[in-house]
Structure P
Amino acid sequence: MEVRLTHDEEARLAAIAAVVGSDPAQSIKDAALRLLDEDRRFLDAVQIGIDQASRGELIDEEEMDVRVDRMFQS
């Protein structure tokens with residue numbers, strides 16, 4: 001597989017990699033793998049929610065409001 005970057009993108013990547021002390025190519029590989037892992041976790045969580053909704057495991061709007069309020073207070 002090959003990833004094509006513009007000269008400006010390569011320069012930005014090289015500068016960032018220099019700051020963190022890593023190889024630019026390895027940095028791209030690591031970032032791509034982290035992104036794919038995060039996408040997989042997100043899709044798995046969405047599927048869990050879909051499955052719960054299909055089984056009727058829902059909460060009402062008032063309970064959702066309480067949960068959201070708690071999240072923002074933390």
Structure Q
Amino acid sequence: MTQDEIIAMAKKAGAAIGKPTPTAPDIIFTQSLDIWLFAKLVAAHEQDRCCAIVYSQCDSDNVAQRTVDAIRGQQ
């Protein structure tokens with residue numbers, strides 16, 4: 001995940017964004033719910049990424065769909 005993607009998700013979660021340092025963005029969460037929303041956005045992003053990999057690697061759409069359903073907790 002890129003720094004720009006992290007910053008975009010933090011903004012979407014309502015965080016204040018300060019000046020990024022060379023190693024990390026300066027993300028300030030002002031409410032406890034902001035961090036939970038941010039965590040959900042990050043988890044969804046990673047699930048989507050994993051599902052895309054599954055679809056690109058599986059020979060069978062049926063196997064791919066069952067695997068994706070398991071990743072998303074929709075068994």
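We did not get these values from a lab; they are worked out from the coordinates using the rules stated. In this text, all values refer to a predicted model and were calculated from it rather than measured experimentally. Cβ atoms are built from the backbone, for glycine too; each structure is taken alone.
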**Prompt:** Who wins on Rg/Rh (Cα atoms, Kirkwood Rh) among P, Q, i.e. which is largest?
**Reply:** P
**Prompt:** With helix-only ellipticity at 222 nm (-39500 (n - 2.57) for each DSSP H run of 4 or more, over all residues; to 500) derived from the coordinates and found to be -27000, which of P, Q does the value describe?
**Reply:** P
**Message:** By the measure distance in nm of label points 7 Å out along Cα→Cβ at positions 6 and 62, tell me the structure among P, Q with the highest figure.
**Reply:** P
**Winner on FRET efficiency 1/(1 + (r/R0)^6) of positions 14 and 46 (r between Cβ atoms, R0 = 35 Å, to 0.05) once structures P, Q are ranked, highest first** = Q
**Asked** Thinking only about FRET efficiency 1/(1 + (r/R0)^6) of positions 22 and 54 (r between Cβ atoms, R0 = 35 Å, to 0.05), which of P, Q has the largest value?
**Response** Q
